[in-house]
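Asker: Multiple structures are listed underneath, in structure tokens.
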Structure P
Amino acid sequence: MITLPVPALDGLTTERLLFRRLVAEDVAWWMDYIASAEAIRFMPFTVGSRADAEVMIRRSLDRYATDGSGLNAVLLRDSGQPVGQVGLLTQEVDGVPELEVGYHLLPAHWGRGYATEAAVACRRFAEERHLAPTLISLIDPANHRSQAVARHNGMAPEKRTVHRGVEALVFRTAPAAG
């Protein structure tokens, strides 16, 4: 059972990162993600499509209003520079409500540990607030970078599924003790 609404991650910080809710104007910097064929290769987007960038941000804005979940802008604390979108999302997987740790980083910031740092912060946030008995991440079977982040976030592959018409691996945390 997921505790709703999911509390806002707005203002959450890590050693290097700051979370804030997305706003429509974030499409300007999010275009760097959508413009990268490598970044979106596991997503149903068209390279360079402003409409796709807007849809992705709009999805989080709608989620905030519906159940509090959604991706957040993640910024470098020292400069305010955006590095990506990370957050807690409600999902239905095989007919079961789940709470997902989702993460998408701008390619310029890959390989620096930001995705892991932000994903771990989301996991801790959810666990401290008892938002769900376990957390998941839905990952394309060929997306080895995202699988590595999930493993660093204490998750293990549980099963394959089809989510929104696309094959995905379900990575899951162990149930919280206690």
Structure Q
Amino acid sequence: MPTSQSRVADRVDATAPECASGVGNEEYRSALRRHPAGVTVVTLDAGNGPVGFTATSFSSLSLNPPLVSFNITHTSSSIEAVHSADSLVVHLLSEDQQHLAQRFARSADERFADGSLWGRLETGEPTLHDTPVRLRLLVHQLIPVGDSTLVVGLVTGTHVNDTESPAGPLLYHDGVYHRPTPLDTTS
């Protein structure tokens, strides 16, 4: 008996051009822009020097084993490095690190140009200084999905920067960066 997922795949070819599902690219983007996402920077070194990019598709997948994921489009300048890498680092950015999100969304030659912003872990991966959370991952699976690759990583190390007054997370919503504001829960 086919699963519901395979029945959907039989009806809609995920690699087909726009509108194969009945939803256009702009309509889809407009809908998803309404959903806020945490902002991360992914860094790695696949043997040709540091590579990094901003990602807002980061998500936890499993507690046991500890797995996380993010997407990278097939047209990204970093896609080949991701396919060659054995490990990488995901940095969860704070609300005061918009400059890092913007830097790693620019052209590849600008991302690591300021040596004061980064260093290397003992295991060799490039890492950004002063991010509130850093996760070191082994690449567990690379799954082609539509116009992207879903990267599944096994978390092998965590670092939480415990400052006295930590800033909240950096969010991306409706095309702009945001900081969270707590809701009044007293009413």
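Values in this text are rule-based calculations from the coordinates and carry no lab data. Being a predicted model, the structure only gives us computed values, none of them experimental. Cβ atoms are built from the backbone, for glycine too; each structure is taken alone.
Asker: Can you tell which of P, Q yields 23.1 when mean count of other Cβ atoms within 10 Å over residues 69-76 is derived from it?
Answerer: Values: P: 23.1; Q: 15.9.
Traced to structure P.
Asker: If helix-only ellipticity at 222 nm (-39500 (n - 2.57) for each DSSP H run of 4 or more, over all residues; to 500) is calculated from each of P, Q, which structure is the one that comes out at -9000?
Answerer: P
Asker: Taking relative contact order in percent (Cα under 8 Å, 6 or more apart) from the coordinates of each of P, Q, which one would give 19?
Answerer: Here the read-out was taken from P.
Asker: Ok, one more. -0.38 is what came out when log10 I(q)/I(0) by the Debye sum over Cα atoms at q = 0.09 Å⁻¹ was calculated for one structure; which of P, Q is it? If you can, show how the numbers build up before the last one.
Answerer: Numbers: P: -0.28; Q: -0.38.
Of the structures listed, the value fits Q.
Asker: Out of P, Q, which structure matches 1.00 when FRET efficiency 1/(1 + (r/R0)^6) of positions 29 and 45 (r between Cβ atoms, R0 = 30 Å, to 0.05) is calculated?
Answerer: It must be structure P, since only it matches.
Asker: Quick check: 19, 18, 10 is what I get for semi-axes √(5λ) of the Cα gyration tensor in Å, for residues 37-92 alone, calculated from one of P, Q. Which structure matches?
Answerer: Matching structure: P.
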